[in-house]
Structure 1
């Protein structure tokens with residue numbers, strides 16, 4: 001969101017289009033940065049009709065400037081697909097390269113800010129989600145609660161703190177008179193069920209929140225605890241005091257959320273105790 005704000009400020013009168021994937025469309029549409037949202041269905045290399053449709057879409061607007069903030073092999077490939085427009089990123093022979101050989105060792109936010117600076121855009125502000133407004137009455141939130149995010153990408157189980165430890169943490173939170181509010185998607189139901197089965201003070205909103213809800217809920221939370229997963233980055237960006245758990249599968253120096261964030265890292269999260277996380281939370 002910081003780079004989005006910087007690009008909009010630098011091009012105040014431009015028509016700005018965001019290319020993203022479907023899960024992020026609603027959040028992007030609600031933001032103040034874009035005039036149009038396009039969905040990248042990410043066709044496979046063998047999906048020739050899909051690639052041709054994508055190529056036609058990308059070329060249709062004749063963009064005067066493209067900022068590739070993902071800077072992956074895939075997104076760099078769109079440079080030639082679009083006919084080599086003015087481009088900020090790492091695509092070979094692009095007009096505004098992020099020419100730092102150490103870019104892969106930079107934190108994501110620092111890397112994107114430097115990329116934009118090399119393209120003539122400065123400064124890049126920190127993320128601001130104050131524009132998100134949501135009526136949360138349907139969720140029946142308690143007065144004081146801690147937000148727990150026990151899930152994560154199903155194909156990366158090593159990034160998940162054990163459900164038994166989340167349960168122990170939720171029980172301790174309950175003893176302090178607070179409710180543990182659980183959020184997650186379809187693939188997160190197993191750890192959520194473990195917590196709900198033995199912690200009567202916990203409540204689940206799993207499957208009932210979108211990204212806008214999560215941000216609005218985070219602003220009301222006393223604090224949040226979760227694995228290194230997308231919702232925790234969103235939660236931290238709201239200013240919610242957060243404890244984020246990292247295993248050896250990701251490097252907090254490169255991608256930890258910033259803000260009122262405490263990072264607890266263990267090569268194997270099974271070796272991180274609920275007592276340590278509770279201490280980092282510093283609940284009254």
Structure 2
């Protein structure tokens with residue numbers, strides 16, 4: 001039997017459609033053996049996911065995804081095996097979520113100026129207490145009849161370059177790497193193809209891995225990233241960036257073709273870190 005993993009997924013703790021426990025059940029039903037929950041600027045769903053995974057033949061990796069900036073464009077940094085209840089990390093993430101709320105409100109105001117009247121309180125209801133993201137605004141637009149689906153809302157109104165787009169208030173990517181390291185995690189450069197110029201500075205800061213096998217990349221792009229990771233001595237990871245079937249519908253759970261050998265190397269790296277600490 002082919003063993004499979006998905007190391008990049010989202011829940012209702014940020015902008016995903018499924019609760020953490022529901023995502024874990026869906027992953028098990030899809031035949032995955034390893035799942036990482038990597039919500040945007042939040043680890044609030046990790047405890048629930050871990051509890052659900054205890055009764056299943058599924059290894060759950062606690063994680064997070066930090067939106068960050070570089071001189072070359074926006075970058076996202078994944079953190080695997082973070083100490084998700086670390087006080088400093090949770091305080092920092094709470095500050096990041098506050099910034100996300102302010103951005104969401106600004107998007108809703110701009111949409112209103114363009115004639116698309118939305119209630120900010122309705123966006124918060126859709127987010128269900130999670131870290132607010134554009135998918136929540138997109139779902140509100142669909143609900144109000146301003147777009148046919150979430151993807152259409154992004155293309156026409158809130159995606160990059162669209163009339164109501166407002167950038168994420170992000171921290172420097174090097175700082176994101178440091179935050180993950182300070183929380184005991186393994187920092188990995190997510191879907192990096194468009195900002196590869198940032199890689200040298202992130203390597204200096206302690207970056208450990210590169211997300212090579214990404215749902216939206218084709219075979220040639222993944223092969224390029226695999227060669228780069230090998231030449232740089234970086235771990236290779238991969239994931240679908242799953243949010244739910246109504247959000248990024250092409251990013252199906254477990255759809256990224258991550259070879260199992262790279263999953264084993266990530267796990268071996270994590271075990272070796274703890275052996276060094278104990279020694």
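Derivation of every value follows stated rules applied to the coordinates shown; laboratory data play no part. Treat the numbers as computed from the prediction; the structure is a model and nothing was measured. Cβ atoms are built from the backbone, for glycine too; each structure is taken alone.
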Of the structures 1, 2, the one that 0.05 was derived from, the read-out being FRET efficiency 1/(1 + (r/R0)^6) of positions 121 and 145 (r between Cβ atoms, R0 = 25 Å, to 0.05) | 1
Work out the source of 15 here, i.e. which of 1, 2 gives that when relative contact order in percent (Cα under 8 Å, 6 or more apart) is computed.
-> 1
helix-only ellipticity at 222 nm (-39500 (n - 2.57) for each DSSP H run of 4 or more, over all residues; to 500) was computed and gave -10000; which structure, 1, 2, did it come from?
-> 1
Assign the value 41, 18, 15, calculated as semi-axes √(5λ) of the Cα gyration tensor in Å, for residues 73-216 alone, to the correct structure from 1, 2.
-> 1
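Identify the structure, out of 1, 2, from whose coordinates mean projected area of the Cα convex hull in nm² was calculated to give 15.8.
Computed on structure 1.
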Comparing 1, 2 on mean count of other Cβ atoms within 10 Å over residues 153-160, the highest sits with 2
Looking at distance in nm of label points 7 Å out along Cα→Cβ at positions 113 and 193, point out which structure of 1, 2 has the largest value.
-> 1
Structures 1, 2 compared on mean count of other Cβ atoms within 10 Å over residues 9-16: the greatest is 2
